[in-house]
Structure I
Amino acid sequence: MEPVSVLKKFMNIRKINSIGIVGANITSMLLCIEAKKRGIETILLDQDVDNIAADYATTCLVAPFDRSNLERLALRTDCMIFTTNILEGTTDELDGALPVYPNFAARTLLTDRVKQIVMAEELKINLPDYFVCEDLDDIEETHQILTIPYRCYQYFRNDLEIYLIDSEQAEIEVESLLNIEEGMCVFEQIKDYKQILSITVLRDNYKNISLYPIVQEKEDEDSSNSQINVPANITKSNVKKIETIVKRIVRYMDSAGVFTFRFGITHDRQLEWVGMTPGVNVADIYTNHYTTLSVYEQFMNIIENNKAIPVTLTEKNCVYITDNSNGFLDIEQPYHLYRMMLQDRDNINIYVIPEREEDIEV
């Protein structure tokens with residue numbers, strides 16, 4: 001009876017010959033690698049010629065993310081994946097033509113901070129301090145409260161611009177660009193959190209949700225190096241809170257796909273939801289080695305219409321990200337090393353190692 005049972009499971013698999021990927025980043029690169037393992041063609045659409053995923057895709061298209069280019073990509077592929085939330089021409093018509101991850105409603109939510117704020121209020125999720133401004137008086141009052149650094153989301157007709165205000169000069173420059181007469185602005189305080197956490201979540205076509213371990217991000221103030229601890233050193237209470245929040249958001253979005261959520265823990269121990277993106281965290285490369293199923297394998301399984309399954313962390317580990325200019329870390333084997341080229345930056349080295357901090361000299 002067992003062979004028959006296995007065959008029934010395979011009958012549900014969707015035959016995918018080609019995947020269209022919108023946006024070049026580490027998610028795109030590792031999905032291209034996973035697709036190649038399965039004999040699936042990948043067509044990458046990005047606005048830059050030199051990007052991190054170009055060498056791994058079967059075909060690269062260099063063009064804006066506008067409606068006509070997205071529609072052309074849809075005609076050439078069996079499904080589409082959006083790994084960026086910088087979108088201009090996405091429409092719900094794509095979703096009617098082929099499977100798209102995430103769906104139109106989720107893509108809209110991912111690109112619109114106002115919609116995210118409305119959702120967070122509805123779901124009773126804590127956010128950093130934010131201010132919605134509809135006229136110049138609102139902006140003036142907000143500037144009396146905000147402290148640098150902060151973000152500004154400028155909504156003008158159908159366009160969205162996001163500005164980072166990290167100095168007084170930047171504040172003056174952004175003020176000169178704002179058009180409040182035919183739009184609105186959302187200002188959001190950027191906080192110095194005690195801990196920065198992230199979690200990657202997948203949802204399949206059957207509404208099953210799979211959570212990967214919560215990780216903790218640390219920046220070295222004296223260099224551009226980063227360290228990610230897997231799992232994060234947080235209380236069971238915060239683990240439960242984060243997992244509950246992301247499940248509620250994923251159910252609210254009602255879309256299959258892979259998503260990364262970031263949280264901050266304030267110095268007075270308050271948990272705040274900072275944001276979300278389609279795709280994975282850079283550190284999720286550790287799942288290739290220290291989980292029962294990598295996030296990339298799991299997402300490809302979902303695209304082929306398989307169910308998402310629970311995963312287990314097989315070993316605690318650390319991920320170190322360092323600029324190539326800083327040379328190599330002095331680490332004893334075993335470790336896993338990835339060398340990558342990021343846009344507008346030097347090459348980076350990513351080390352994935354079993355947790356043993358005493359062996360590391362950054």
Structure II
Amino acid sequence: ARAAAITAGARPNPTISGSAEYNTDAAPGASPWARGLGLSVPIETAGKRRQRIAQAVALTDAARFELVDMAWQVRGRVRAELLGIASTEALLRRQQALEAERVRLMQRRIELGFAAQPDLTSARIALQQITVAVDEAHKQQAEHRAALAGALGLPVAALDSMTPELSAFERVPTLDALPSSQAQRQALLQRPDLQAALARYRASDAGLRLEFARQYPDLTLSPGLLWDAGQAKWSLGLSLVLPLLNRNQGRIAEAKARREQAAANVLAVQAKAIGQAEQAQASVRAALDKLRNAEALVASQQRKVQSARRLQRAGESERSTTLGAQVELAAAEVTRQATQVQVQQALGALEDAQRRPLDGGAFAPLPAIETTPRAQQDIAR
């Protein structure tokens with residue numbers, strides 16, 4: 001795109017021509033040859049070059065913003081796959097161990113005549129269900145690792161020597177810590193895909209102005225010099241296309257349609273961004289409410305486990321009661337972990353809607369790029 005801007009700023013080259021004439025009726029003693037040299041200098045009118053440069057510069061900006069947007073999408077993919085790696089497999093394995101212990105305890109109670117076979121069957125079914133959940137979590141974690149390697153452009157084996165830093169996902173902000181409505185509005189206005197759409201609108205507007213300028217013909221200045229029989233003769237010609245049959249109406253109509261299409265695309269991108277932001281904000285609020293309930297459930301289950309342990313130590317309850325409370329606590333912790341993942345997914349969606357990290361930092365995946373091409377700098381020359 002930057003090369004196209006340089007091309008758009010190029011000026012047309014002049015042409016030079018030579019001629020030779022032979023006079024068969026030349027006077028005796030005079031040279032019958034006449035030699036001429038001509039130059040044609042094209043002159044663009046109505047600011048056509050300026051509009052070409054403006055169009056190319058706008059397309060360069062659009063390409064730059066689209067590159068930034070693609071980089072953000074890669075960041076979003078990496079974040080999503082890292083979040084997928086932070087699965088509940090460890091908590092599920094803990095719950096699996098508790099379920100296995102409960103099966104063993106139930107078998108001993110049956111041998112002692114303190115439990116019935118249906119109780120053991122129920123415990124085994126619960127163990128099988130949690131085993132299936134562990135296998136599914138392990139499979140999903142492997143899939144997320146493969147997807148993470150793909151997002152980073154690395155082979156899966158390269159991740160074996162890496163330990164992803166997942167501690168950031170443990171920090172859950174409050175609603176008050178999220179960006180204000182004004183900050184979110186500013187972030188939406190600075191989304192690279194919206195900026196790219198605006199740049200393409202500017203390009204289409206410059207293209208329309210260029211087509212209007214092409215209604216006015218360019219000039220060709222043609223000075224010449226002729227040596228004829230020892231005499232030097234010079235001439236000056238001027239030529240242009242007469243716009244009698246065609247005033248460029250067709251190209252102007254096409255350019256107008258392209259500008260209207262670009263304007264509609266800007267509105268569509270803007271509406272999409274606003275919709276994504278509103279949906280993400282609602283998801284964050286709902287996920288945070290769900291997380292508060294999950295944390296309250298974990299706290300209740302922890303108190304239940306502590307109470308069961310005190311009763312067991314006092315001899316007022318059995319190990320099976322404490323084990324059942326521990327299983328319920330493990331299930332509540334799995335639910336809380338899954339809810340934390342949902343909160344982080346909602347926060348990631350809000351970041352994607354704003355195309356900006358929620359911590360207020362700037363996302364700059366590209367080095368500084370010169371936005372004023374050389375061709376644009378040549379306008380003043």
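Taken together, the values in this text are just the output of simple stated rules run on the coordinates, not laboratory data. For clarity, every value in this text was computed on a predicted model and none was experimentally measured. Cβ atoms are built from the backbone, for glycine too; each structure is taken alone.
Have a look at I, II and say which one yields -8500 for helix-only ellipticity at 222 nm (-39500 (n - 2.57) for each DSSP H run of 4 or more, over all residues; to 500), as calculated. Derived from the structure labelled I. Here mean count of other Cβ atoms within 10 Å over residues 201-208 has been calculated and equals 18.2, so which of I, II was it run on? It must be structure I, since only it matches.
Out of I, II, choose the structure whose coordinates give Rg and Dmax of the Cα atoms in Å equal to 21.2, 73 when calculated. Write down the numbers at each step before the final one.
On the way: I: 21.2, 73; II: 38.2, 145.
The read-out comes from structure I.
The greatest value of relative contact order in percent (Cα under 8 Å, 6 or more apart) among structures I, II is that of II.
Which one of I, II has FRET efficiency 1/(1 + (r/R0)^6) of positions 25 and 65 (r between Cβ atoms, R0 = 30 Å, to 0.05), as calculated from the coordinates, equal to 0.00?
Working: I: 1.00; II: 0.00.
Clearly, the read-out refers to II.
Out of I, II, which one gives 4.3 for distance in nm of label points 7 Å out along Cα→Cβ at positions 33 and 185 as computed from the coordinates? For distance in nm of label points 7 Å out along Cα→Cβ at positions 33 and 185, the value 4.3 is produced by structure I.
Which one of I, II has distance in nm of label points 7 Å out along Cα→Cβ at positions 17 and 73, as calculated from the coordinates, equal to 5.2?
Details: I: 2.1; II: 5.2.
Answer for the origin of the read-out: II.
If distance in nm of label points 7 Å out along Cα→Cβ at positions 257 and 273 computes to 2.8, which of I, II did it come from? Please report the intermediate quantities before stating the final value.
Working: I: 1.5; II: 2.8.
Of the structures listed, the value fits II.
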